[in-house]
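Visitor: The data blocks that follow each hold one structure.
Any read-out appearing in this document is the output of simple, stated calculations on the displayed coordinates, not a laboratory observation. Bear in mind the structure is a predicted one, so any value in this text is a computation, not a measurement. Cβ atoms are built from the backbone, for glycine too; each structure is taken alone.
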Structure P
């Protein structure tokens with residue numbers, strides 16, 4: 001565990017490696033939480049970017065490797081596992097998506113596996129990677145991208161743009177405008193009310209997607225950090241911490257899988273609604 005008080009330990013583990021423009025005009029990595037906050041909107045969380053891109057590339061590498069080596073005669077155990085994921089995603093899309101699009105199934109597969117891999121990093125002991133990073137001279141290192149709201153809400157707004165795209169593609173710009181202004185009350189006098197309600201409903205979709213994933217994963221990470229504090233309180237509390245960490249890790253396997261599934265299913269449902277022409 002890093003030296004300092006429990007509060008300093010928690011703050012250290014919740015701080016992202018942030019790069020941006022400092023108050024003196026120079027560019028560099030923030031050395032404190034306050035300096036990171038002073039960098040403003042255009043600061044980049046380098047650790048979140050690194051781990052999310054790395055895990056995305058791992059997903060592409062593994063699935064491409066299986067696809068190239070696929071064998072119907074004597075499939076490997078890993079190939080069977082990947083095929084199970086494919087069939088699971090395919091069944092989910094067929095039951096939830098009522099339109100026709102060649103993008104939805106690959107998008108759903110990408111979302112599920114990528115979010116699952118990012119969530120899975122929460123099972124890595126909280127001190128391991130930050131300790132290795134500190135040896136390399138990197139002061140902060142958060143390894144769970146989905147505990148960063150910039151990542152989760154960014155993914156949510158990517159889905160939002162797809163919702164807008166499919167709404168206009170299927171219904172036309174006029175049809176999409178009518179949906180925003182003549183629903184739920186089909187009367188010209190209610191157009192301002194309809195527009196306000198539908199706009200709120202539309203914007204709430206990506207925000208709820210991102211915040212739901214962030215909130216659940218952030219809470220899980222916080223519990224792991226609090227359990228890790230027990231290891232510095234003597235061997236009795238350390239033994240208790242080991243038991244609690246194992247129990248929470250086993251339960252958390254369900255959480256990380258469920259959150260990836262929920263994000264994927266809601267994406268499919270929202271895009272299905274966008275493709276429905278009233």
Structure Q
């Protein structure tokens with residue numbers, strides 16, 4: 001397993017500085033996170049970004065694709081705004097994912113990640129099948145590029161995610177395991193969740209946090225090792241499953257404290273991985 005870090009791609013101008021920071025902090029792996037923006041996901045930008053990645057010695061493990069339209073990260077507005085679940089944004093967001101996948105393909109990236117939203121837990125919900133049809137449309141498009149669609153964990157239970165995979169029926173669906181999100185959304189313990197979807201994990205957000213304490217707001221994200229995630233258990237479970245992919249640090253704060261916490265996370269995770277490999 002190789003420890004990497006998230007890098008936000010919002011424009012070309014700031015990428016040299018961001019990739020230099022990735023390299024200088026000792027990383028050679030990253031996930032690229034990007035939201036749709038006019039003129040951003042172009043062939044010209046892909047060619048320039050590919051050169052920069054090679055220049056700074058950073059290999060992208062996945063492309064995290066944001067979706068246009070409103071996004072409210074809580075339990076009340078989230079079900080109406082996030083992912084492919086809200087019908088009014090579905091067609092636009094299918095196109096976002098297809099466009100993001102095509103851009104990622106130009107970079108040589110095979111794994112395309114997004115939050116699919118609060119997938120209905122009831123398989124008889126009238127929106128469940130249309131949602132699965134939308135996922136299939138994206139998966140079929142990305143399959144032509146030789147790519148995978150990865151669901152980032154959090155808003156759905158692990159069983160609901162697997163039910164969706166079974167209903168969609170494509171063999172290029174996988175999981176980006178966000179270790180904290182399962183806890184922040186109160187959906188599962190990430191160690192136990194591996195029993196449900198472990199064989200589908202193709203990438204990982206190493207993040208920590210606490211369970212929700214009310215019915216409106218997500219739990220609180222914290223520095224790795226300070227929350228409820230059992231990273232030893234998660235990485236041991238993935239190791240047993242034969243996972244040898246990226247372990248990508250995500251710390252959702254800003255400023256110098258983010259950099260401090262990322263450096264701490266790198267040391268924390270590499271120590272665990274070294275024990276597993278011993």
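Visitor: Matching task: 60, 56, 21 is the computed value of Cα extents along the principal axes in Å, for residues 40-183 alone. Pick the structure from P, Q.
Guide: P
Visitor: Matching task: 1.08 is the computed value of Rg/Rh (Cα atoms, Kirkwood Rh), for residues 48-95 alone. Pick the structure from P, Q.
Guide: Clearly, the read-out refers to P.
Visitor: Further question: Taking relative contact order in percent (Cα under 8 Å, 6 or more apart) as the quantity of interest, name the structure among P, Q where it is greatest.
Guide: P
Visitor: Given 23.8 as the derived value for mean count of other Cβ atoms within 10 Å over residues 144-151, which of the supplied structures P, Q does it correspond to?
Guide: The read-out comes from structure P.
Visitor: Consider the structures P, Q: one of them gives -24500 for helix-only ellipticity at 222 nm (-39500 (n - 2.57) for each DSSP H run of 4 or more, over all residues; to 500) as calculated from the coordinates. Say which.
Guide: Of the options listed, only P reproduces it.
Visitor: Then there's this: Which structure, out of P, Q, was Rg and Dmax of the Cα atoms in Å calculated from, if the result is 22.3, 72?
Guide: P
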